[in-house]
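Participant: In what follows, structures are represented as structure tokens.
No value in this document is a laboratory result; all are computed from the given coordinates. Nothing here was measured: the structure is a model prediction, and the numbers come from that model. Cβ atoms are built from the backbone, for glycine too; each structure is taken alone.
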Structure P
Amino acid sequence: MIDLSYYQQLLKQKKDSNNYRSLNNFEFISSTKIKKNNHILTSFCSNDYLGLSFDKSVIKAAKDAISKYGSGAVSSRFISGNLSLYKILEQDIANYMNCDDSIIFSSGYNAAIGAIPALVGRNDIIIADKLIHSCLIDAAKLSKAKLLRFNHNDSNHCKKLLDQNRGNYNKCLIITESVFSMDGDLGKIKELHKLSDKYNSLLFIDYAHDIDMNEKFLADNIVKMGTLSKSIANLGGFIAANNIVIDYLRNYSKSLIYSTALCPSILAGSIKALEIIRQNNLQEKLHKNISLFCSVINKKYNKSAIIPIIVKDSFKALNFSQIIEEKGYLILAIRPPTVPKNSARLRITINANHTKDEIINLAKIINELILVNLL
């Protein structure tokens, strides 16, 4: 009989450090309301920033696609799964991201592990921000390129690493995020782009949590990664770039070639969601909500829907989350290894559909918790 004590011990360590994870059952009622254990809560932990997950026209588009194309794609895009909806959505994404072309993957994770190992490999180097998402780190490791990390949002440290190492490798990929998923701060895109030009490198930017993606600039050495699962309220990931890079990825991205295509309902829903985003100023509504929340809790407004409340200790974060839930709001505690040690937090995300009262009430609860904690 196999000895599983090694795994058992690691699980015990997780529990002892208050970093053990379990899955809760939730039932969504709207883009801001969720049912947990028969209690309806106002959710402030969703990535549906623009509130489109329950939009009637998005849902209708998805239903219509099922009626027309069936429930699943049933094969790889390179066999018979490449529905005409893909062409429409990829062009829509390219236009939205201000790029020549785009390519869709089955998830953001698959986009990362498909693109990065295709773009660089042995004898190449990756220089990445210390706080990039786990999928980007995994992708960098899969590439077998040399991986170096620069201090978070420190373009001077990035330059130092480039000075010391760029000449020893063939290709170079600089990786950052436009909005960092756990801290909600903005990446140093312009500074890193100047460095990528100077050091003949590709700049790979993850736009997953960005709510103003269409405002970002384009250059031939920029590769943009994004997701359909947050503001676009569906499922999937994408890479947007110039024609050469996208055509290359179609031929060399393993997670694209060897994955089943996305369901027709996802593609059609995403097309409709992008149409709504382009035609309606949902971002302006969201920015007003973010600004309101930040003003009440006295935090700097930085155009990000992600607002972390750092409490350091995992047990304290869990306790605060429970207190907030008892008051009718859902905010989950984020703990290591998702964030560094001693940086457990409440990760608050604002939705365009949150009401003024909901935002102010939650902000007051947070202020009370901070005050008690300081005492």
Structure Q
Amino acid sequence: MAPGTRTLRKDEDRAFAIERRDGTLRLGGDLLLPDAAAIWRELHRTTDGLNPGPLTIDLSRANAIDGAVTALIVALRSDLAARGVRAELVGTPEELRPLVQLYEADAEPPKQRRRRKPEGMVEQVGRATAGILEELRAVVTFFGEMVVAVVGLVRHPRTGHWKEVPPLLERTGADALPIVLLINFLMGFVMAYQSARQLKMYGANVYVADLVGISVTRELAPLMTAIIVCGRSGAAFAAEIGSMKVSEEVDALRTLGLRPFAWLVVPRVIALLVVLPALTMIADIIGVIGGLFVAVTSLDVTMRGYFVETTTSVQLWDVEHGLIKSVAFALAIGLIACQQGFAASGGAEGVGRRTTATVVTSLFALVVLDALFTVMFRVLGR
């Protein structure tokens, strides 16, 4: 055996050899897990006292090698690099090369990223503009596919997912009823309570019914109910569809020959179009009752007088005013929530981002629509 070589043997079928000569460290034989401890000790003994400089690790004589010993060799290279020794693997047999390359790739230190220059104002404006245009393109695409789905359902009604509508009605309507009742009762209560002192000063206690009735039916009931539905159902719709999108369930629907828009969007929009006006009607009643509580307890107005004044001041158009708004609000919430859900990407983080965008965008749309309806009704003299 050549000087500097040491061979350890457990039995006649398994042996390894390690030799260092002239800047070359040669490993041969079977480099396997049962001998890993002995190989590690021998590697350290053989490379002890090396001076800084290059070293070649030759694996051309290796008959077999496994992941454990490969990891030891990679760890040895790291130790040698810390001592200034640049070790390089050569001569790896063809059949062993994939395993060695795999462990070498894992051991490579991450490349230090070059520090990017801060973006200038023009770059920021351009990037933001490109993002807005991309979002607008996605919105237009969504509405185009939505129109195609609606036309297809009109021509072939049986292709719709109509059995999904009743559960959606329960989730968006019945489950939201307690919070709708509480919020709108408190809104009527607060409106009446805030105006009680001023009304007493002029002896106009009974007119609290006019104030509460008109403000609730025209403005507060449809808007507050829509905000509640936006936070509950709109966010839920975006999260559901977004989760289906990132988990490729939407693609599975297409594979099965189903239209995702007709299957997912249309039932949800229909459910909101039915539920939101109904909840608005209930909110009108409970808001008036909230004002009644203050009128009876703080303004010495009888229940009969309060209801007579309410029926005198609140006309049918005031109720219709709120219902028209609620239909537009329902359409906006449903379409925005579903569009954001279909635009989700990037796993759970993307779904969360789109759910947040649904709530923010829907609230903005509700306020804009409310202002537009107010101006339009004023122009029409209603």
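Participant: Which one of P, Q has volume of the Cα convex hull per residue in Å³, as calculated from the coordinates, equal to 174?
Facilitator: P
Participant: If helix-only ellipticity at 222 nm (-39500 (n - 2.57) for each DSSP H run of 4 or more, over all residues; to 500) is calculated from each of P, Q, which structure is the one that comes out at -13500? Numbers along the way, then the final one.
Facilitator: On the way: P: -13500; Q: -21500.
This figure was derived from P.
Participant: Going by mean count of other Cβ atoms within 10 Å over residues 18-25, which of structures P, Q comes out largest?
Facilitator: Values: P: 9.9; Q: 15.5.
Top value of mean count of other Cβ atoms within 10 Å over residues 18-25, among P, Q, belongs to structure Q.
Participant: Same structure, new question: Ranked on relative contact order in percent (Cα under 8 Å, 6 or more apart), which label among P, Q comes first with the largest value? Intermediate values should be presented prior to the final figure.
Facilitator: Values: P: 23; Q: 16.
Result for relative contact order in percent (Cα under 8 Å, 6 or more apart) over P, Q: largest is P.
Participant: Tell me which structure, out of P, Q, gives 2.5 once distance in nm of label points 7 Å out along Cα→Cβ at positions 226 and 266 is calculated.
Facilitator: Numbers: P: 1.7; Q: 2.5.
Source structure: Q.
Participant: As an exercise: mean count of other Cβ atoms within 10 Å over residues 26-33, calculated from one structure in P, Q, equals 15.6. Which structure is it?
Facilitator: Numbers: P: 15.6; Q: 19.2.
Of the structures listed, the value fits P.
Participant: Now for a different question. For which of the structures P, Q does the calculation of P(r) over Cα pairs in 5 Å bins from 0, in percent, for residues 50-193 alone return 2, 8, 13, 16, 18, 14, 11, 8, 6, 3, 1, 0?
Facilitator: Working through the options, I get structure P.
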